[in-house]
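Structures for review follow.
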Structure 1
Amino acid sequence: MSTISIIFTALFYISLFIFIVGMGRKIYQFSTTPVPLKIPTAPTPLTQTGVVFRMIREVTLFESLFRSNKWIWLFGFLFHFGLLLVLVRHLRYFIPGDLPEIFLLIQPFKYAAFAMVIGLGGLLVRRIFVSRIRYISAPSDYLMLLMLIIIGVSGVVMTFTDNHTDVMMVKSFATGLVTFDWVNLPTETHFLVHLFLVFVLLAIFPISKLLHVPGIFFSPTLNQVDNARKKRHISPWALKQEKENTVKLDQTLGKDE
């Protein structure tokens, strides 16, 4: 293997390890964070089934964002939907051997890269020119958007221009990462930039605002049933503390008697 192939192979496993450990730690933190109050955002579902359907609409259609701001919803939806189709199409690189025939049907998904880039461009323009958004934006917000745009644009360059990358070499390299049968990767500059930024994105995912991906499922404003009038809401940590206080009180009263 060439030196550059060894470096990128090592980068893949390092970034994947950081991603898995970091995401596991964050998800555990989200799941154990106390929720002392009932704070579902209206309109609120009154049953657990309603909560499930609400979460499905939120994850697939960005329902609350649509109600809040149609322009942001449009660019956000273009980006996320385009990214989803692009990721599905990229699965073909990681499947060893001959591809299932269904992958012939997803060839048009390559055009989703344009939707992804347009959506990211709209979100970047929003951060630059909308004063209230610019005021609360940190440098990392701009860098994240720029990195995603470069990833998208470099992918478009490889797919729709004469600067093609050897797809068979890419597939061999990707499947080698999965099967631990490592081979050389293509060395075109735009491909290396594309791949390097993907690895960087994977590594910083657990410490970035991209954590809204798993975080939405733990949001008490979305995942709570509006039954505060029917059932008293007590967080597990508060219930445990209440039981401990009751035991201590019983022990104290027993001693007094």
Structure 2
Amino acid sequence: MRNKKGLTGSMLKIIAMISMLIDHTAYTVLGTILVRNGINSVKNCSPEYMISMIEGGSIGWVYLGYQIMRKVLGRLAFPIFCFLLVEGFEKTRSRSRYALRMLLFALISEIPFDLLFSLKPIDWKSQNVIFTLLLGFLTMWGMEWIEVKSRDLETQWGLQILLVMATGFLAEKISCDYGASGILAIGLFFIFRKNRSLQLLLGCGSFFWEWPACFSCIPLSFYNGERGMKLKYVFYAFYPVHLLLLYLLRRYGF
């Protein structure tokens, strides 16, 4: 049989990993250069300020590159991972093993994550994105249980909304990456999983507060439903390894 046209799950995962690498590389390399030149890369990112920076010399182009890599290209990763999480939840043979695997790699990734972004091995003020995805996975598990136990659609939606709110509060409380907004996105991708158009519209649209992330709906719209290459552990290995390598570059390469 010929493969379906479009993007497989493994292709989407690779796109998301490249986007993440672009984001974190910009933070590590270009962000360090900007800080050493006394420029706050987070604030003052209006078009007028950006133009004035570019006109001011080469450091302005570094600033522009930082903004494009972090605020545009780097924003595609998380919505794609949220979408693939829903696909994985639907297709996995063992939800418990899936959740335990995520917990294990979330714990493994925490030290490299804290080293890169806080320059210390343990920082309770922020938790890596796998913890967010794990909470989202558990939320979907609960939402599915509600669907099975309740036949009334209004009751289902009410309980599911309360569950998403509770998990979102927890994500904010323990300072997970993307926090409550990440849980909301996963919840929307899950609720509308049987209607692809509505799923992408609302799931990707929930990132309106950082609008470039909404463009993740473009590669997701080409998803053909096939798994593609077996990359089960590639992301789990890629995430902590690339964080650690970028930390070493930040620590010893500059």
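Please treat every number below as a calculation from the coordinates, not as lab data. Predicted model only: the values in this text are computed from it and were never measured. Cβ atoms are built from the backbone, for glycine too; each structure is taken alone.
Taking 1.4 as the value of distance in nm of label points 7 Å out along Cα→Cβ at positions 5 and 181 derived from one of the structures shown (1, 2), identify that structure.
1
Out of 1, 2, which has the highest value for mean projected area of the Cα convex hull in nm², for residues 101-172 alone?
Top value of mean projected area of the Cα convex hull in nm², for residues 101-172 alone goes to structure 1.
Can you say which of 1, 2 returns 4.0 when distance in nm of label points 7 Å out along Cα→Cβ at positions 37 and 205 is computed?
The structure behind it is 2.
Match the computed value 29 of relative contact order in percent (Cα under 8 Å, 6 or more apart) to one of the structures 1, 2, and report its label.
2
A value of -0.43, -1.00, -1.38 was derived for log10 I(q)/I(0) by the Debye sum over Cα atoms at q = 0.09, 0.14, 0.17 Å⁻¹; which structure in 1, 2 was it taken from?
Only one of 1, 2 returns -0.43, -1.00, -1.38 for log10 I(q)/I(0) by the Debye sum over Cα atoms at q = 0.09, 0.14, 0.17 Å⁻¹, namely 2.
Given that mean count of other Cβ atoms within 10 Å over residues 125-132, derived from a single structure, equals 11.6, which label among 1, 2 identifies that structure?
Values: 1: 11.6; 2: 20.9.
Label of the originating structure: 1.
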